[in-house]
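Novice: Below you'll find a set of structures to go through.
Every number in this text was worked out from the coordinates using simple rules, so none of it is lab data. Just so you know, these numbers come straight off a predicted model, no measurement behind them. Cβ atoms are built from the backbone, for glycine too; each structure is taken alone.
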Structure I
Amino acid sequence: MSVAGQFVSDFYKRFAKDNLDKNICISPFSVEILMHMVYMGAGGKTAQELRKILKPPPNESQVAPRFKDILTNLEVNENEVILANRIYVNDEYQLVSGYNELVKDSFKAEAQTINLKNSDNAASVVNKWAIEVSSGRIRNIVSPNDMKPDLKVALLSAIYFKPEWLYKFNPKDTYIADFHVTAQKRIPVEMMRMSGNFGVKITFRLNAQYIYLPLRNSNLTMVIFLPLEVDGLEKVEKRISTYFFRTIHKEYVDLRLPKFKIEFSADVKNILGKMGIRDAFESSADLSGLVKPSKAPINKVFQKASFEVDEEGDDEDTPPIEEYNKCAGCGQWEFIAEHPFAYLIRDQHTTYIQGHVVNPGT
């Protein structure tokens, strides 16, 4: 499994289960980046525990280059994916000389000390960073209440993505349709529509159908998993992580997808604890390669994400329609996302963003 494989899968399964009633957008990959950055500065029991959960290469010198390759590849995509990460450390500690040089180039992130005597000022500093790295899309990533003087170490991620489709949805085809939040509850949504050839498959292993939606000038794809049952999301998400992604045949599809926008934030420290990472959050945490003095617990692992799906895409391109799929008597595949579904943003090897939509109207 890839560098961003088992950890990402285990994390998302736990996180999704705890947030079944909400629209969510999260980057377990960014959490993994931050925890590997912590691992690079950890010692003793803290490092042993992280090693057990993260399963890094035996040779520590190989950890950072593997992430560098993935993140460098992500930067060349014209579809802008913002995965900004930072470690903030109470300035009652000092950063270990050379730590940022060790992580900055490979993880595209760094640690920074911050004065926490004034919580309002501290929150302002962090929120300014989030605004800058997200070009204004992520605001108020923390509140003054999050940046109290007793905070020691905080891990933060700012996530933004708005896909630009390889094949643009025509806004004139968008219509109002019912979305089944549950078997008993329906709401009106703006439903986009497009017909053409897409990679699509039904799998009874997941009890779902899934479709690959290519993005413009990018090796990224949005994969949508639509349960065969209105209330089937939980069962599908338990199994997505074990599903083997492979090339699938294209079919002529009548695709209907609701417009939605998700702004989501969460402290994921408890999820990491359930996965077995505990010592890093205790007062005895050994971060001797990151800070001096070395005993500094991580108090928060906070992520804020913004994800928006609408018709935007390449104005020139329309989905290809293969001649063999237009024959007399040939069927048309219907992929109508009219009830809760899960999604991924990924390339061939790595899943960067995951989530689910349970109510596009919220």
Structure II
Amino acid sequence: MRRSLLFYPLSLLVVSAYAGFGVFEECFNILDAKESDGGCRDHKARLTTAWKDACDAISAANDAINFMRSAANTETEKPANWAQEQLRINPMSAAMFGSRFDDRGVFDSMTRLSVIDTNLFSLMHACDGSIGKWSIYCTDADWEWLKETREDPEQPGKKISETQSTMCGSGGVWYSKNRVGTESHYREGPPPKKVLGVSSKKGPICGFDKDYMAETDMSLGIITLCKAGLDQVVDIKAQEIYADKKKPFSSQTKSSDLDKTGGMAITLIHEMLHMVGALKDQAIYDDAGNKITQRVTMWNTKTNKYEETNTDVLAYGYANCVDLAKRKPDLAPRNPDSFSFFAIAMYLKDWDWSHGYAQRLA
């Protein structure tokens, strides 16, 4: 369910970061166990760094939007750095949201600006821990598929079909004994996908696509990071590309590509937009305005089989976000990846990232 869009006055949007802002332990619970049990013990230091980067990026995006808007709220001369800030903020805003500020600090779409404001308001308060605490699990390796004829591990003598009847539509349930607090040990979902009759990989979340980064369960307040998500870079500003500002940048310089540079921080911002903003990943469209689709293998709940079907191609990655902003700009601020890229670009403020890689500000 998508949260109703509200317009927050400027006075409410100026949320200041304080000493506890972006502190991982203030915002998340983790299972203190090894990765094979769904725990994040070995990843806690990296998650702590990535969350601080994510929150600093969110704060930088908040500052950038308010800086550009400030021209509309003053009769004095613009700040000395106004022209320089326009060179980095406006091109990125246009690339990700299909809109920009004019010289008076007026955004060319108040509808899109209100969505941006709402996202920023929610994310800033997520970073200060004031609107809840969520759980993060590292991989889904602890989950086991139990057929409905199996005995329930937590109710000996009773079958899964008896104890979890509402979840057995696919012939069984997923079970994990390793959950935080009172979180459910059972999960509804299709069985493991089989290749040549053998289960390809167990796990209800990460086992269906090796490139899958993460999943957010908004109803339970849970983020599950998959192997691809955990293997991303952290500590954005410590990367080599910032050590020498004379280094040339081009679209061929993979290390400066914003998809990779943002790393785990982009993934955490993306997932938190699902969590606190109730945003959904948007589809991308062709020039005629039709959704672009692809053939994938998915579970058919009517036949209880994995079958090939058409599904929307979603706006993941920088290039797809640019296309979304061009073809469906009103959807762009509602797309988690678009907002995440904008935030990271505002954090790395020495560069213009509007082409997806770092360029010197003119």
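Novice: Computing relative contact order in percent (Cα under 8 Å, 6 or more apart) for each of I, II, which one ends up highest?
Specialist: Values: I: 26; II: 22.
By relative contact order in percent (Cα under 8 Å, 6 or more apart), the leading structure of I, II is I.
Novice: Computing helix-only ellipticity at 222 nm (-39500 (n - 2.57) for each DSSP H run of 4 or more, over all residues; to 500) gives -9500 for which of I, II?
Specialist: Numbers: I: -7500; II: -9500.
It must be structure II, since only it matches.
Novice: When Rg and Dmax of the Cα atoms in Å, for residues 137-296 alone is calculated, the result is 21.4, 62; to which of the structures I, II does this value belong? Don't skip to the answer; put the middle values down first.
Specialist: Working: I: 21.4, 62; II: 20.3, 70.
The value was obtained from structure I.
Novice: Okay, moving on. With distance in nm of label points 7 Å out along Cα→Cβ at positions 57 and 281 derived from the coordinates and found to be 1.6, which of I, II does the value describe? Walk me through the intermediate numbers first.
Specialist: Working: I: 3.0; II: 1.6.
Value 1.6 for distance in nm of label points 7 Å out along Cα→Cβ at positions 57 and 281 corresponds to II out of I, II.
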